[in-house]
Structure I
Amino acid sequence: MHKITMLGAGLIGRFYTMSLQKLPGCEVRMVCASSEPEAKAFADEFGIPRWSDDLQTAIDDPDTDTVVIGLPNYLHKGAALMVAKAGKAVLCTKPLATNAQDAREMLEVVEAVGVFSGYLEDLVYTPKTLKAQQAVRNGALGKVLWARSRETHAGPHSDWFWDVARSGGGAIVDMGCHCIEIARNFIGKDVRPLEVTCWTDTQVHPIEADDHAIGLVRYENGAVGQFEASWTFRGGMDLRDEVAGTEGTIWLNHWLRTGFEMFTGVGQGGYVAEKAEGDTGWLFPVGDEVIALGYVDMFRDMFASMEAGKTPMETFYDGYVVNAIIDACYKAAKSKKWEPVELDVWRGIGASEKEAALKEYDAEYFLVKEEVMPDGRTKLILKEKRSGKIIQKYID
């Protein structure tokens, strides 16, 4: 049984708790909110036995072994370090931190202590996205050349999102982090992001943060990740991804076209879907939000990995890379130039190394096919120039 402390009782804490209650062997036993009445009300609603308005008390609860951080961005680092000190597993919502320096410190601390850690990036775990990723791994698109991800809506729910001092930025930090990591999963997380160019503006709201941004991330193998993040879009939440490769294309529409469309002139009498702006006219309800948005599969991967002693699909290292790309985006938005992605720690494979490995075979073989296998290795199907024999080799 995984016994969990939930830090945060806002929207994300609610979605996380709803998701965990769907998983056998998981139980939220402590919740922490900004006030005791809020914490108690949340605990009563979800049947959680204990509650607190103090982070240290919640983290140190003797009856829990895993802490889920669903707090405002500026609290992530401090909470993660407290959890690591307590020796418990730590799962942190996106973005990992407000900047790459803090994200790197979080990564280094949890690895030094040796606690299990995972980056809660739900949108790479949606059922559609997981199936699309498998198709890409199977070679359906050939080499991925371009991945575009869009998340737009009319703005977040809580006040701290709109305050740069607490959030670390605007729409890029809030939603661009999703888009960047989605592109990385399709292009290949072992491929190094080199540089970015980015446009940001505050088009609608009276805030200092960006409420609309568009960016391009260039990778070492020549692929490009493109994102659009906006708090100015009206009509609900628009989540779309496109992936193009040498052999195929994938289009994903996650939210505005859910497969459930309904017209009502009087309203359906309740909640429709996250970021829906009304309950009359044409509506696009969602059958089960926490499954459709990837939360359930995300937590399933985290706890299955924990039990097996394996690394989850999304790690603190991934969160650090995303923060580094976001930092470069904000630099590029100011300079109006391509800016390098500064990664002091790089654990992927450089495209140049891979290309060098491929060239080793050019004198003796024809390259028939190259594909990335589920274990992360690259398989080469080769034809011997002398004999015509077909063989296969792996590049780790």
Structure II
Amino acid sequence: MSRNALRNLPLFDDASHVAEDKEVLQLDENGLLHTLNQWKTLSALPALRAAIAEFSSQIRDPRHSLRLNGSGNKHVEFSWDYFLGELSQIAESLTLDRARYYVDRLVKGVSEVRTSKINDINLNRWKEYEDIYTDSLWLIDRRDASGAHSAGYWGNFIPQIPHQMMRRYTKRGEWVLDTFAGSGTTLIEGQRLGRNTIGIELQDRMVEQAKLLVSAESNRYGVTVDVVCGDSTAIDYQAALAQYGQESVQLVVMHPPYFDIIRFSDDPRDLSNASSVDAFLAMLSTVVDKAAQVLDRGRYLVMVVGDKYANGEWIPLGFHSMNEVMERGFSLKSIIVKNFEETSGKRNQKELWRYRALVGGFYIFKHEYILVFKKR
């Protein structure tokens, strides 16, 4: 529930005293559990609502006994928005049984951590993860340009993609492989999130640039982040990982060239220099085969890819690529469509492209795919 909604509830008329939505509220864990368990003993809904109203008013005082104020007591952290939303849902319950159910849920959110095998999301507090995407349409107005992230490399993807994928499909301390490292977007995000991340990149100059960018980013979790110079269609992935004492990875991220839309180099091993769509798909499939050998069973491979238009025909490169992966022991979990409003090549040619679309009977690309697969 948003803060605006909370302000409209009588229980939270004093919400103007609440700090910004994302400010952390630290409360004494044992004291909070004692309060919640007392609420469960109340025998009437009006009494419970009154107790919550009094508590919600008093807890805003930084001197409240449950506010830690630097003490060393065991504590639990909430965002204000989440915590007040939980209190609101309890108070707005229509029956005492339902209110007690929500109190029990909050107790679990305070005292228990329930995660899955593939990420660190606490499912007992799932509503607190508002920043994690779960829809299949991503409308992102601008790329994350914080820290070492840069949009200087033509063709790199936005940091939000590896950020979301690592949050959803890895735990802190696990290993991520990026088979087309480019300028290091996945590496930077992996270091930020505490994921060991290894990239493979064909171009020497981009390897050096990626290493420089990674070195400029804080490594607060002390993870291993590195980029290997090599051909992702030919390199020995097991040997590459063995350099770091690792036999497998828990997530593979692939952002290959979209065939020849952007020529990244003159190297014939570069997928952007493939002689045909079929040749491109064959090279891409080789990379998938090799990555699959080091990806743990039941873990995820993410491919970011777009389509192509040539000779008056839309070439569904994304779906061709999807089929190649599915033929190699992967099940398709999601097709995410991500928008992009302009590219470097079309930034100053919007009117020209609109004219071309009207003349040619096609639609201008404004999207790419994030394909999510699970290894069987």
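Read the figures in this text as sums done on the coordinates, not as results from a lab. Nothing here was measured: the structure is a model prediction, and the numbers come from that model. Cβ atoms are built from the backbone, for glycine too; each structure is taken alone.
Points worth noting:
- Comparison of I, II by relative contact order in percent (Cα under 8 Å, 6 or more apart) - largest value held by: I
- Computed 0.20 for FRET efficiency 1/(1 + (r/R0)^6) of positions 105 and 161 (r between Cβ atoms, R0 = 25 Å, to 0.05) - originating structure among I, II: II
- Structure from which 0.35 was derived, FRET efficiency 1/(1 + (r/R0)^6) of positions 177 and 265 (r between Cβ atoms, R0 = 35 Å, to 0.05), options I, II: I
- Comparison of I, II by distance in nm of label points 7 Å out along Cα→Cβ at positions 201 and 225 - largest value held by: I
- Source structure of the calculated read-out (percent of Cα pairs over 27 Å apart, 57) within I, II: II.
- Here distance in nm of label points 7 Å out along Cα→Cβ at positions 65 and 281 is compared for structures I, II. The highest value is that of II.
- Structure responsible for 6.4, with distance in nm of label points 7 Å out along Cα→Cβ at positions 57 and 329 calculated and labels I, II on offer: II
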